[in-house]
Structure I
Amino acid sequence: MAHQIDHPRIDDSLLLVVDVQGKLARLMHESDAMIRQQQILIEGCRLLGVPVLWAEQLPDKLGGTVPELVEKLDGLEPCSKSSFGCWGDADLQARIRQSEASQILLCGIETHVCVWQTAAALRREDYQVHLICDAVSSRSATNRDIGIQRMAKAGVHLSNVEMALFELMQDARHPRFREVSRLLR
């Protein structure tokens, strides 16, 4: 089957933020840049009305999500999990299904573990996955890159924050265009 070239659509997308927590988040390769891109992505999705789901891996052990993101996730509740992949958690799986989205925008850490296992499971379930490559990382660039390569081979669409937000809007006449563009400056 040929790869579908599908742009994410506002009415059919869900942003899934994976495990950007505590000290571990600060140990990621280019951590500050990754967190900045995640902030823009979350804020942009919320402006555009794309639902956001937020996962935390054993927060009692790893700590909560970094404050820079918690601020952008205001009003939303995190889903704590022990499974590495989000699909392995019954609550997260139910929330993803309830969203009725068929396109998942994926960001978080670590690329080669929790993000990869989430993407692989979502692909098996026939979700279209858009990996936001400038909003994922691992402790080493090599592990991040291997994770991205595995996802690409599994049929995940590689994207970035600016690309995804512009694809969601489709047109400069989108009512939120100016606000979203301002985030990207």
Structure II
Amino acid sequence: MTPIITERLILRPFTEADLPEFFAIQHDPVVNQFLPWWAPQTDAEALTLLHEQYLDAPDGYALAVCLKATNKVIGFIHAEASAAHDFGYGMAQSAWGHGYMTEAGRALIAQLPVADYPFLTATHDRENPRSGAVMRRLGMTYQYTYLEQWQPKDFPVHFRLYLLNRDGDATRQFPKYAEMYPTHFVEEGLN
């Protein structure tokens, strides 16, 4: 895949050479508390995770987010080709608050073929409202909140689901998680 270049960033496929930055991001307990997998504790565990999530036939687009000036990884972003078209991201704490993830998200969304990605969904832990702010800046709209016993970490999380319709179908909904999880509700004031 050809890298995606923005004003300040490069979005490109990961390589094994990115392991030190990838490990640092994944190992950070503040960042990892909002990620679905346990933090790697060794280079070997981080390398396995890098392969599973980004190097070995990822589902859709799975890219490193790098500063243009250094080409060093500061985060990651993905858009899955699955039925949910899940859109997700994470970033090193040192890169928070600069608008990098919004910039990366806009760039990736602009590259996604509408025919293959007529909509995107994204979820965030409601204890991580900054992630929801990124979703809103990307044009996503809040749909509902649901309670899931999050695996493999095995603790309850209230997730907020956001949806971006890209093909003009303003009536589309994504009820899958509301149907899967009995505790679900709509919070006021999130759009």
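Every number in this text was worked out from the coordinates using simple rules, so none of it is lab data. On a predicted model such as this, the values are computed, not experimentally measured, just so you know. Cβ atoms are built from the backbone, for glycine too; each structure is taken alone.
Assign the value 28, calculated as relative contact order in percent (Cα under 8 Å, 6 or more apart), to the correct structure from I, II.
Source structure for this number: I.
Of the structures labelled I, II, one was used to calculate distance in nm of label points 7 Å out along Cα→Cβ at positions 66 and 170, giving 3.3. Name it.
Derived from I, not from the others.
Tell me which of I, II gives 43, 36, 31 when you compute Cα extents along the principal axes in Å.
The read-out was computed on structure II.
If mean count of other Cβ atoms within 10 Å over residues 34-41 is computed to be 14.4, which of I, II is the source?
Source structure: II.
Of the structures labelled I, II, which one yields -12500 when helix-only ellipticity at 222 nm (-39500 (n - 2.57) for each DSSP H run of 4 or more, over all residues; to 500) is computed from its coordinates?
The read-out comes from structure I.
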